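Some structures to go through are shown next.
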Structure I
Amino acid sequence: MKKIYIRNFGRTEWNLISSAMHIFTESRSKKTPDELWFTEHNSIFTKGLSENNENIIKEYFNIPIVQCDRGGKITYHGPGQQLIYILINFRLNKIKIRNFIFLIEQVVIKTLKEFSIFSYNIPKFPGVYINKKKFCSIGLRIKNSCSLHGISCNINTNLDYYKYIQPCGNKFIQMINLCDINPHITIDIFRKKFIKIFLSVFKYQAIYKSSYNFLHKIYNIF
């Protein structure tokens with residue numbers, strides 16, 4: 001069975017993980033195992049490649065707005081939100097982008113089902129929804145047949161910051177926290193269930209790796 005490395009970075013700055021993700025992707029070979037990175041970012045707004053600033057309602061005075069190279073429009077990342085960076089080789093996995101997005105949505109849907117929560121996807125608007133509100137956002141880029149970026153799931157984040165933007169470029173989208181449905185589900189609990197379902201859907205064997213030493217190695221600064 002193919003292997004995937006899993007790293008939990010805890011709370012991080014967006015630019016630290018973004019840079020590490022690009023270094024990893026640009027330096028990986030055909031033999032480099034795929035990886036899943038879990039983190040929470042300090043508050044930040046990120047703009048996808050198709051964002052032209054029309055979805056910024058009002059700038060929040062102390063939260064940066066940064067451009068990134070994923071697809072999609074603008075979104076918010078912050079504490080209480082589980083970021084999952086999905087770094088896999090499409091060619092070796094013999095998978096195409098549309099099927100990949102569908103499968104990722106199914107992983108999230110099946111994860112929520114483990115908590116007896118009904119959720120669903122909307123083909124024209126990628127992501128996962130609960131009670132007509134968006135729980136999971138997807139933003140990806142494919143480079144050298146490998147995926148960058150991934151998904152964000154609101155577990156217990158401050159949804160007020162979404163008032164400053166039109167999330168994903170859709171003024172009708174409302175966001176939802178998982179804790180609004182079940183206050184007992186923490187990020188740790190959600191992450192463990194997500195990993196279990198992801199491994200089952202994508203047929204991986206998990207190998208848990210240190211995140212601290214990995215970042216040191218990536219940046220070669222210590």
Structure II
Amino acid sequence: MTELGALADRTFSAVIFDMDGTLIDSTPAVERSWRIWAAEFGLDVDDLASAHGIPAETTARRLVRADRVDEAVARINEIELDDLDGVTLLPGAQEALDALTDDRRAIATSCTRPLFEARIAAAGFPRPGIIVTADDIEHGKPHPDPFLRGAELLGFDPRECLVFEDAPGGVAAARAAGCPVIGLTTTSGPEGLAEADAIIGSLADIRLVQTPDGIRLQPA
């Protein structure tokens with residue numbers, strides 16, 4: 001039985017989804033791309049352990065000489081756009097999106113907008129109306145900006161917007177924004193998601209129910 005704790009008793013105004021690892025499985029493509037990138041820039045793959053769920057530019061600035069950052073960012077964007085093999089919807093993702101009207105759901109992703117568009121097309125799900133990408137904010141996850149912007153576009157207080165995230169950096173960003181957050185163990189172990197209000201295996205473990213009063217959360 002999925003344990004939702006206090007979240008089971010709440011009504012939310014909207015839901016903000018992370019994308020990679022939450023709605024879609026892009027992990028094989030991501031790992032292939034970053035291995036190629038690391039080799040080209042003479043980096044150890046182990047240095048990429050904390051890269052999941054944060055903007056590529058943030059990782060590049062951490063690992064690459066300042067005079068090569070622009071080149072490194074352009075290159076990883078190019079590699080990732082070229083590799084969409086195996087990008088698919090994760091269990092429960094379509095049902096979660098379909099349960100909500102467009103004015104009550106958003107996606108906040110660390111992808112650039114071109115990569116976002118490419119991956120949702122590869123996964124085969126309709127483009128939601130409210131999207132926040134790395135191109136739309138100044139500071140990416142683990143900063144709160146993506147979720148603050150998502151809540152602003154939805155027109156609700158961040159404290160009323162439930163977030164689904166699979167990465168520690170994303171959970172930290174949601175918490176910093178004041179959003180209640182559920183961690184998914186699709187790519188991270190529970191220990192990395194300890195700051196979340198609840199932890200589930202995937203979106204298939206819950207059911208979202210939209211009513212005139214708001215959105216309720218139930219175990220599947």
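Nothing in this text is a laboratory measurement; each read-out follows from the coordinates by a stated rule. These numbers come from a predicted model, not from an experiment. Cβ atoms are built from the backbone, for glycine too; each structure is taken alone.
From I, II, which structure was mean count of other Cβ atoms within 10 Å over residues 84-91 = 15.8 calculated on?
II
Match the computed value 66 of percent of Cα pairs over 13 Å apart, for residues 116-179 alone to one of the structures I, II, and report its label.
Only structure I yields this read-out.
Looking at structures I, II, which one was helix-only ellipticity at 222 nm (-39500 (n - 2.57) for each DSSP H run of 4 or more, over all residues; to 500) calculated from, given that it came out as -10000?
Details: I: -8000; II: -10000.
Answer for the origin of the read-out: II.
Could you figure out which one of I, II the value 24.1 for mean count of other Cβ atoms within 10 Å over residues 20-27 was computed from?
Numbers: I: 15.6; II: 24.1.
Going label by label, the one that fits is II.
Work out the source of 16.6, 49 here, i.e. which of I, II gives that when Rg and Dmax of the Cα atoms in Å is computed. Each step should come with its number before you reach the end.
Working: I: 16.6, 49; II: 16.7, 55.
Computing Rg and Dmax of the Cα atoms in Å on every structure in I, II gives 16.6, 49 only for I.
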